[in-house]
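Quick heads-up: structures coming right below.
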Structure 1
Amino acid sequence: MVPSIKLFVILGTQRFPFNRLMKALDELIEKGIYKPEEVYIQSAYYDYIPQKAKYCKLLPPDEFIYLIKTASVVITHAGVNSILTCMQQNKHFLVVPRLKQYGEHVDNHQKEIAQVMEEQFNVLVLKDTSNLADYIQMASTHTYIPWKPNNQALLASLIEFLDN
């Protein structure tokens with residue numbers, strides 16, 4: 001089992017690298033804001049290998065949930081499942097959408113998901129990684145509207161989103 005950490009970073013299973021965020025995390029460690037053992041990154045694909053932070057490809061589900069529960073703050077890409085898992089665990093978290101312009105995904109659907117979550121649930125979304133340290137601090141006390149599963153409302157929202 002991985003020990004408790006301050007920042008658990010969830011970057012998903014996409015085949016696209018998220019170099020921008022991983023480099024920003026390494027910079028925070030280099031500046032002494034975090035120690036290397038306090039940051040743990042989970043991503044299925046690496047182009048840039050973190051130089052300071054600890055990292056892995058995929059975790060077993062029990063370890064994944066353990067790290068979400070025990071981390072001080074979770075930083076997640078704008079994957080719906082990752083966001084909802086943080087909300088279901090009542091976790092302080094920060095969303096950083098993958099962006100097409102950086103080769104982090106094929107389109108900007110994560111930016112759109114993050115915007116919807118920000119508007120409907122007051123989720124904290126980082127748009128510029130140069131502000132990462134400030135946003136992590138804000139995330140540690142930020143209050144969002146809790147997720148309450150409602151399959152009919154979710155289905156209607158998804159249909160409306162896909163029709164546009």
Structure 2
Amino acid sequence: MSSNMLTNVRFALAYTVQAIRYTESALIFFRELTAFPFPPNPIKEQFYQDAIDSLTESYLAIKSLPFDTYLPSDPLFPNIPVAPEIQDNELLINLSDNRISLALNKNNESINNINQAILLSSKNDKLNGQLLFIRLELELARESLVAGINASDFMMG
């Protein structure tokens with residue numbers, strides 16, 4: 001197994017963890033909305049939750065690969081802070097959208113790294129199949145993130 005493939009998988013794992021954290025943070029911000037008279041849009045929340053679920057599936061699939069995916073702690077991959085108490089709904093929406101944009105960027109980085117790993121693992125059918133599954137889950141997460149960004153912030157009744 002090439003060290004380049006292993007490096008790509010490890011970076012994909014790190015970016016996936018970051019995407020999960022950003023998406024969870026965005027969901028927390030979005031759930032804090034209490035704008036009257038418009039309630040937050042549960043469809044947008046579901047898109048974010050779907051993205052978290054797909055990213056988590058990707059994370060678990062990467063961790064189950066038949067080699068060590070451990071990546072030492074690195075300040076480039078910090079924990080994302082939890083949403084503080086904010087009452088300004090416009091600020092909450094902006095923070096949520098910003099976090100989803102960051103999650104989308106990290107998710108795309110994960111996809112790029114997994115694509116590189118797929119190219120490098122072409123001789124190992126089992127590993128290649130596992131990496132293709134991971135890429136599929138990451139692409140599903142990307143679709144959910146994009147749909148969440150494009151969804152209306154408020155439920156119009």
Structure 3
Amino acid sequence: MRAAAAEAAQQLRAAAIEPDAVAEYEPPRRRFIGTRAARMREIGRAWKLGALLVTDEGELLIAGETLRAHEPPPILGYTSESARERDALRHSAIRGGFTEGTTVHWATQPIDLDALDADSTPLAVRDGALVVRWSPRAPLSSAMPLQAYLAERVELAIAPDRGA
């Protein structure tokens with residue numbers, strides 16, 4: 001697993017594809033005088049390859065949520081509470097030091113090799129080999145071997161027009 005991830009990271013680096021930011025959400029915190037607003041704190045850089053992220057160091061993470069950092073709009077009337085929450089998350093990335101338009105991945109998960117057969121991860125073991133499913137609920141019969149999956153996703157990242 002580590003060798004396949006390291007190879008994917010090396011190929012993406014060699015193709016001069018910039019990795020995205022990986023961040024951790026820090027909820028609002030009470031301070032002596034007031035409350036520090038929520039923010040996203042950068043914890044690394046990675047390339048998104050479908051259901052997985054490959055870090056600069058060649059490690060694999062399970063992809064979580066993705067957003068683009070942006071300044072808050074002028075006071076608006078939101079059509080839904082979920083729209084207000086998404087906007088607050090985008091603004092928390094700005095407060096965390098990300099520049100406008102930066103892609104930020106958050107709520108990622110490290111890969112726990114002991115929990116690969118659980119329904120909560122896109123990675124699983126089939127016939128003794130690591131395989132990747134597009135969704136944790138997808139059947140194992142539709143899963144691809146990890147190395148083939150990473151090779152395909154790297155090729156698409158390097159030359160997206162060939163995959164169209």
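A few notes on this one:
- Comparing mean count of other Cβ atoms within 10 Å over residues 8-15 across structures 1, 2, 3, the highest figure comes from 2.
- For helix-only ellipticity at 222 nm (-39500 (n - 2.57) for each DSSP H run of 4 or more, over all residues; to 500) computed as -8000, the structure of 1, 2, 3 it came from: 3
- Comparison of 1, 2, 3 by mean count of other Cβ atoms within 10 Å over residues 96-103 - largest value held by: 2
- Among 1, 2, 3, structure where P(r) over Cα pairs in 10 Å bins from 0, in percent as derived comes to 10, 41, 37, 10, 1: 1
Every number in this text was worked out from the coordinates using simple rules, so none of it is lab data. These numbers were taken from a predicted model, which means no experiment stands behind them. Cβ atoms are built from the backbone, for glycine too; each structure is taken alone.
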